[in-house]
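Asks: Heads up, there are several structures right after this.
A short reminder: the numbers here are calculations on the coordinates, not readings from a lab. Predicted model, so just to flag it, every value in this text is computed and none were measured. Cβ atoms are built from the backbone, for glycine too; each structure is taken alone.
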Structure I
Amino acid sequence: MLFPIYDLPTARAGILKRRSWAETEYPQSLLDSIAKLFGEPLAPEQAVARVLTDIRTEGDAGLHRWTERIDGVRAESYQVPPEEWDEALERLDEDLSDALWVAAGRIAAFHSRQPAHSWLHQDEDEGALGQLVRPLASVGVYVPGGSAPLPSSLLMAAIVARVAGVKRVIAMTPPNRKTGRIPDAILAAAAIAEIDELYALGGAQAIGAMAYGTESIEPVDKIVGPGGLFVTLAKRQVFGAVGIDGLPGPTETIVIADDSAHPGMVAADLLAQAEHDILATAILLTPSRALAEKVRDEVEARTLKLSRANIITQSLPARGGAVIVPDLNTAVAEANRYAPEHLCLSVADPWSLVPKVQNAGGVFVGESSFEVLGDYIAGPSHIMPTEGTARYASPVNVEDFVKRISLIALTPEAGADLSAVAARIADAEGLDAHAASARERIQPESRS
């Protein structure tokens, strides 16, 4: 069945159950392609590690070799000059150009409201304590460019970095396999976002180049943006040498709906997520079996009319469906347990549920605030936590592109008063030099 309907216990053991990275099972076709490419059987993690090691140790030579072997592309330089961005923007369809400009403006406006300011608290007796907030010096944005190139992802990351004050923003995206070029929409987005550098590079080799740098590419301080399996594995392995925003996996949406929901709208929202990827998750939680059945019928009727029906017919039966719950409170509790990337509230009184939401990348309140608007135009970044990381992680925001430096400026008297306390704690930890350093300040006037 394309859109199964489950009872809650069955769903908890199936589509609502989170699985760890260690439980990932890779398709044999993928393992076969890796063995053919690398000349021996390797797990995806091992293949990525080999690519990253060669780029780190060999620089451009390793980057050229692996890009040619993996993508069939050999170039003297992978950098795309800004003139090509501007030319793409000029020839872009006017409606699309206008849409990208509107999205860019809304993204900038939303994130400009996020506070990220230095502060200083001064006390006449104690001195001053505070924080210095400084933008990162450089950021790299990975932009997916496979079967569905995403200019929106470039805007959602690069513009936020600019709002935060990042001086150097670069982007990497794979060229189209058929044309060998980056799609015009992505080139235009690079021009609109006013990034500094754009490279026609994808996959693990792009992550390696941004993390370690080569003779022709300067490394960055942090890498952000979604990608496929090899990009995600590469970000995981370079973390520490460089910062990352997270490890975004396949997209996921939970829709909570009651009898007031429009079955066609619910179906459309679920299909919009299911078409991303065969591993995408699109789940309906509802206390109404009648609604679930209507949504199922709508999903089945609409799928065959969609251009990515082949993806939907794989993702929905495996990772999607409707779950019948006793009531809306149970639905919210299950959503909090799952911690979805997107949580849509298609109920008669959505605001009554908002205070109960604890874990989600984004909450979409009511059917007029559907998730696709968040993908493109609402304002918040659509780069959101997946794989249950919404329990502790946030969407990409200004905080991702700044760092906080603690500022400590105590008076001599306050330093002396606190030194005895510090020394006592250092003694308990067995750190004699720490204790001695603190005691040097207890009576500073006695030192010669």
Structure II
Amino acid sequence: MAVRTRRRRRAASPQERAEELTRAARSTCAPLARAGSGEKDAALLAAADLLGRRRRRIRDANAKDLRAGRKADLSSALLDRLEITPARLAKMAEGLAQIAALPDPVGEVMRGWRRPSGLRIRKVRTPIGVIFMIYESRPNVTIDAGGLALKSGNAVILRGGKEALHSNLALGACLAEAVRKSGLPQAAVQVVDTPDRALVEALLQRNESIDVVIPRGGKGLIRTVLAQSSIPVIMHLDGVCHVYVDASADLDMARRIVVNAKVQRPGVCNAMETLLVHRDVAAAFLPKCLRALRRAGVELRGCPATRKAARGVAVKPTEEADWWTEYLDLVLSVKVVDSLDQAIAHINTYGSRHTDAIVTADVSAAERFRNEVDSSSVMVNASTRFSDGFEYGLGAEMGISTNKLHARGPMGLEELTTYKFLVDGDGHVRE
């Protein structure tokens, strides 16, 4: 009797897998466009509930990633980004609830008018369509991006870094189950289950199926995406954020803001990387502030005037490259400037148009700083760490765009929509 052997199924190629993912995502666009706010909000709240009920499963998955990260000698800043603490998991759930509570942007009439011909015209918000999100290290992005895409009626393909693969899959499973149980198409939120870079390259060429790519990570990732993508890219290149302490600043307030902006979470894009101090207050401000930073473990690099004012605090000399550097770690560059003009010029030269802050009691200096600093978020008497979708009340964020087109700054629901014109007539014909 002949023995029948089972033929092993051929693994799908990256191109075939990319087609499967994008075809599934595109098929959800029409159902998502007609979905009501109630259906979308129910899915978001169900996902928030699942995060709590599956917290042990999520933490176990995250522990696998952390063990692998330590074995791979990831930096302390990257490990911090990767870790899902109970507080961070609770914040993810809170973010989903906030998104559910926000007004649904889809269908909002941005403007409406009637022409002399009698035509009625409305400019109405609509979903972008299919979003491909590529990100590194931070698994909370899976929840933030998935929730925002769902509420704004977009399908999203999520590809996190290999260092967070188990965490992302565990979080993505909560989103997928919540979407399915709420009667929406499960493929509306898809998490790529392989770290294969060839699949990313294949997806970046699917311009007939994907409407926009949003990369969130280091410069290497962003530049690779820009080089390989045939799809429009909304980018966040880096976060070289500044705090400028003006001559009129309350120095105790300035010290609290500076320490918070650098130390609270040094491994994130809105942490301060360069401190600028007006020469008139450098001698009074820098010694105490630098000592506080050193006690927090910050390595200091300063210009000659900074080192002179440090009064025994260890400060290494700066090099030109330091002013351009996003450290994402407990390292800070410090410069003494002669004027507000010099501070603004330094920020506009070396900054990344992300977030910059002034500490001042001078209303006119604050107004000039707001108007002349070319960044997506400009702070007055507040830490750069507030530059964040959650803190802005946007219900988390897709990322912080340093583009000027189509979106800028923290990307919430409105930034994930485009618009179309709806025109109503009564048998109108053009003569």
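Asks: Hey, distance in nm of label points 7 Å out along Cα→Cβ at positions 208 and 336 derived from one of I, II reads 6.4; which structure?
Replies: Computed on structure II.
Asks: Still on this structure, please answer the following. For the read-out percent of Cα pairs over 36 Å apart, a value of 35 was computed from one structure; give its label from I, II.
Replies: Computing percent of Cα pairs over 36 Å apart on every structure in I, II gives 35 only for II.
Asks: Oh, and also: Here mean count of other Cβ atoms within 10 Å over residues 88-95 was calculated and came to 19.0; which of the structures I, II was it taken from?
Replies: Among I, II, the structure yielding 19.0 for mean count of other Cβ atoms within 10 Å over residues 88-95 is II.
Asks: If you work out distance in nm of label points 7 Å out along Cα→Cβ at positions 224 and 368 for I, II, which one comes out largest?
Replies: Biggest value here belongs to II.
Asks: A value of 1.13 was computed for Rg/Rh (Cα atoms, Kirkwood Rh), for residues 104-319 alone; which of I, II is the source structure?
Replies: II
Asks: Okay, moving on. One of I, II was used to calculate Cα Rg over 2.2 N^0.38 Å, for residues 240-287 alone, giving 1.55; which?
Replies: I
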